[in-house]
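What follows is a group of structures, each given as structure tokens.
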Structure 1
Amino acid sequence: MNWIILIIAGLFEVAFAFCLGKAKEATGTATCWWYGGFALTLTLSMLLLIKATQNIPIGTAYAVWTGTGAAGTILTGILVFKDPADFWRIFFLATLVVSIAGLNVVSKH
């Protein structure tokens, strides 16, 4: 269950990065709403990370949290914000995903 909580925390990290990207594009009161979404998702991400680290080693949990957030944010950037999706970017994204899965496998206890 702690691993699921950790992955959800990483997904909230993706959400707060998404909100920052949308806030950058927004104008007027919409900017405030996106920053509010950022604050909410940031808080939820941190609370879930805290909960997960009660049973998962901090080094592993932090690496998986940031890796999940980074991978999800890269995909969000490509799919939503039209960031480049060249070979090397996808290659290193794939190595990141494999590394996250590897940490999960070797850290089971």
Structure 2
Amino acid sequence: MAQYLLNIQQPDGEPPAPEFLGPIMARVTELDDDLRAAGAWVFNAGLLPPHTATVVRAKDDEVLLTDGPYTEGREHVGGFWVIEAPDLDAALAWGRRAAVATTLPIEVRPCVSRG
């Protein structure tokens, strides 16, 4: 089986109000449970806001550290799943479920196997 990244594209700004976020988190928990039951779950995590990021960049003989996100934008990675799926169609089916659960765009991307 191949591994795929399901990447949550979250808009910048304050988190939604609890009455809006609560049902989303319930659907995400259900999706997590279904991924595990299907044997597709590898790893998932939510991320803190972009202002907590530090970019590490090699330039010539130096390594530069910059506070904040790599790029400025109206969206950022809010969280992700790494899943196992037999093919892209199966990964896209999980991506569809993630989009419905989160109400946000989900980028589905194959992982390169190094092992």
Structure 3
Amino acid sequence: MPVIVKTALLLIASNCFMTFAWYAHLKNLHNKPLYVAILVSWGIALFEYALQVPANRIGSTQLELGQLKILQEVITLAVFVPFAALYMREPVKLNYLWAALCMAGAVYFIFRK
């Protein structure tokens, strides 16, 4: 499997955990004390880091640091939008499209030779 595919798959899985760690407590734990939300989020984030660190190590063998970061940000938006719409029941706004277009520009500039 190509390095960029391994990296992207690990980053997608990592971002799923990260997004839940960062935002799911707003829906599920809003009535709980803050320390409970923090502990639960840290527990979820452990799995995020267990995937993100190897993803970055593998990716860094063939990608420059900036490329790795932009890949991460594109994946973050690609994971966040469905999460916001499907899990959090937030409306999908046109702003997500504009953000994605800006990221497409970032991808172009960071990956051009």
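Work out the source of 30, 9, 4 here, i.e. which of 1, 2, 3 gives that when semi-axes √(5λ) of the Cα gyration tensor in Å, for residues 20-59 alone is computed.
Answer by label: 1.
Hey, helix-only ellipticity at 222 nm (-39500 (n - 2.57) for each DSSP H run of 4 or more, over all residues; to 500) derived from one of 1, 2, 3 reads -24500; which structure? Each step should come with its number before you reach the end.
Values: 1: -29000; 2: -10500; 3: -24500.
Working through the options, I get structure 3.
Consider the structures 1, 2, 3: one of them gives 15.2 for Kirkwood radius over Cα pairs in Å as calculated from the coordinates. Say which.
3
The numbers here are math on the coordinates, done by the rules we state, and not lab data. These figures come from a predicted structure and were not determined experimentally.
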